[in-house]
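Multiple structures follow.
Please treat every number below as a calculation from the coordinates, not as lab data. What you see is a predicted model, and the numbers here were worked out from it, not measured in a lab. Cβ atoms are built from the backbone, for glycine too; each structure is taken alone.
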Structure I
Amino acid sequence: MEIPFVKLHGNGNDFILVDETGSVIIPDEMKGDFARLFCDRRFGIGGDGVLFLVNAEEADYGMRLFQPDASEAEMCGNGIRCLAKYAFDMEYVTDICTIQTLAGVMEVTMGYDEEGLFTAAIDMGEILFECAGIPATCEGEYRQEIEGYTVYAVNTGVPHAVVFVEDLQSVPLMEIAPRIRFDASFPEGANVNFVQIKDEGALAIRTYERGIEEETFSCGTGATASAAVAHQLGKTGNEVTVETKGGRLTIHLDDHATMEGPAEKVFEGLIVF
């Protein structure tokens, strides 16, 4: 048995992509275990998740994302840019398409610039600030004190906790983030973002991702969540450059949020059994 795959990344947030538009390659009941096996960076291909490009009834194509712990994530901002690049390069789509995710249908605008760099802008939809939509066990908007930190939370396709700090590099991320991620107020868990405000148009973040259970190089939904909370609190304007460990993303905020950033193909190969 041979399984073709493509490795891509968005600002260092890396994924294995399997194209299932022609036929199902990995049965649904095996997709989680497939991700657990091949996301391993020593005994597998290595990645923050496995993207499955699938056919969809309500959009041009669909995206399913399985994480290294075998769970399925609702949405991933960097992942959808990687999937869009693959679909664009394969000429499945043109410069504007729609991708169905568990968090809803996302519109993607994409293409190459004069220097040959691929970028995609994702309509992230409405940001959910109310606890019921995160989900979180509280009323109104989320603001809690956890482990001595003031924690805000929103849903940008997946639940995100946002913590503002003065010095991003001094944060004991692997000590504090799991305690916030597993706090009882988040019944489905939460990704955790530590945020340092640079100025009214820029911030820097470090993100601990649920399902990966460690810090990742970049998180598109986390960048969107961090910019949205910062803007709501009056710390930034409605266009924000977010500096992640792996590169920059641009977030535009109005009635919807738009996330813009790059995606790159690393290599392609065959898994042979």
Structure II
Amino acid sequence: MSTSIAQTAVVDPRAKIGSNVRIGHFCVIGPDVTIGDNTRLEDHVVITGVTSIGEENHLFHGCVVGGHPQDTSYKNSPTRVEIGHGNTFRENCTVNRGTEKDRGVTRIGDNNFLMIGTHVAHDCTLGDRIVIANNGMLGGHVHVGNDVTLAGGVGVHHFASIGQLSFVSSMSRVLHDVPPYMIVDGQPSKPRAVNAIGLKRHDYPEEDIKVLTRAHRLLYRSRVGVEAAREELMNSGPIRPVLKHLFDSIDHSSDGRHGRGRDRRRKAA
């Protein structure tokens, strides 16, 4: 099938448009944009900057991708946005390009579902199969692992990391890294339980759920301390990969600023 571009759309002739792409009314596509095959843009979508969008993505009305980062130090350098395949961006999502402060790229993986009003700030990195519900807000430099769910209205502090297969409850304020496999909730958010339902849906064995539940109890209920919990769990049976992943993530978080492992900025004097 051939590409279809509405007569009211403005597509720069230098843009690279794949096959079977549909571009709706009043869309604006800049000169440094690449759009992969079978991608669909509904009406009033703006793609600007150095932006690469893969195949089979669907961007609904009012999305803006590749705009300037909301960072006062940005100097209009050719930073970029890279988006993979099979993603859905519902109405009025915004994805800002990277800054010189980081690697200069905002990156989104494959098969993610971003609901209405989601904001992905500069230098964020999102993995695969992530669901972000309405009005999710990711600050700059946020990293989100695979198979994460952020419920409605979640706000994530810049430089925070959201661990694989975690679930963040609606309206939570995420100021620190979220450990993998956990459900977090609150203002500020704290680990409340193991994401057992998510683990089962992704075919993790019952042994993984049991050891993570025990780890949660020691770390966040009994509060025996990281080292005591590590010693007890590591010396009581086979060391399962999920347990090592959990403690590696906790160690990384403790190395950063305010519980954010990637935040290595100097503290104010």
Structure III
Amino acid sequence: MPFDLMAMQDALRTEGLDGWLLYDFHGSNPIARRIAGLSDGAKLTTRRWYLLIPADGEPRALVHAIERDRLDHLPGDKLRYASHGELDAGLDTLLGGCRTVAMEYSPGCAIPYVSRVDAGTVDAVRARDVDVRSSGDLVQRFEAVWDDAALASHQSASAALYDIKDRAFRLVADRMRTGTPVTEFEIQSAMAGWFEDAGLVSDSRPVVAAQENAGDPHYLPTKARHRTLGRNEILLLDLWGKLRPPGSVYADITWGRIHRGGGSHPLRRRVRGHSRRP
């Protein structure tokens, strides 16, 4: 989403926060990088940077001297540091007047997707008599939101996955009907080819798990380790993928069936949508 300062400040005032403190070190906080417009990799950052979005007034940032221009595309003043002493002094200035800020922190790590800021950095902020609260609600509103293009890419990916799922189950049913053996690895390899045909990418091949292997949620058959599917056995398919263009959104579906001769009986269905998958 675009950097909407006015909307963010309205939300901060509503939540009773003095500011939203974004922090990143060497890519440790992808949420902060996306909000700050650094997620495309065009601007390399290997040093710590901070960006305070205050409830009122212009944003202000603290950046390393050798990366002084990394946040110049955003409004507000940019403080620079080089030594540890300058970093400490810069934090004092950056947080001046703040009593409560939001950060990518989750109490007790209840929501690990939000828990991106290390404990030492939270300690450094609290040492300046600033209370740190979770930015989870702000992230949900300003970062974890799909635009129309993202939703369309998710729906297209989902439709392609459903087609691949149906083709896989038809392959098994045909083999059962003719009495020709079929293995988990063979089904998975066919599905991988259909992924290519549909223009889908994923971080791994789909889960194709028969009978006892269906109890392992991360089971992946390989050429060296797989089993043949028998009649009246459970076959679980878990497949996820997204279209190739940048910014596309993953779709993820899970289906299970028991194949009996030429027919099959569905067990369950779970459909999930992911805004991102590493």
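Given a value of 6.8 for distance in nm of label points 7 Å out along Cα→Cβ at positions 50 and 178, point me to the structure among I, II, III it was derived from. Kindly include the intermediate steps, with their values, before the conclusion.
Details: I: 2.5; II: 3.1; III: 6.8.
Computed on structure III.
Starting from the value 2.7: which structure in I, II, III was distance in nm of label points 7 Å out along Cα→Cβ at positions 82 and 202 calculated from?
Values: I: 2.7; II: 2.2; III: 5.2.
Of the structures listed, the value fits I.
Where does the value 21.7 come from, among I, II, III, when Kirkwood radius over Cα pairs in Å is the thing being computed? Before the final figure, lay out each step's value.
Working: I: 18.6; II: 19.5; III: 21.7.
Label of the source structure: III.
For mean count of other Cβ atoms within 10 Å over residues 122-129, find whichever of I, II, III sits highest and give me its label. Numbers along the way, then the final one.
Details: I: 19.9; II: 22.5; III: 13.6.
Answer by largest value of mean count of other Cβ atoms within 10 Å over residues 122-129: II.
Given 13.6 as the derived value for mean count of other Cβ atoms within 10 Å over residues 114-121, which of the supplied structures I, II, III does it correspond to?
Numbers: I: 13.6; II: 22.5; III: 17.2.
Among I, II, III, the structure yielding 13.6 for mean count of other Cβ atoms within 10 Å over residues 114-121 is I.
On relative contact order in percent (Cα under 8 Å, 6 or more apart), which of the structures labelled I, II, III is highest? Write down the numbers at each step before the final one.
Working: I: 21; II: 8; III: 13.
Max of relative contact order in percent (Cα under 8 Å, 6 or more apart): I.
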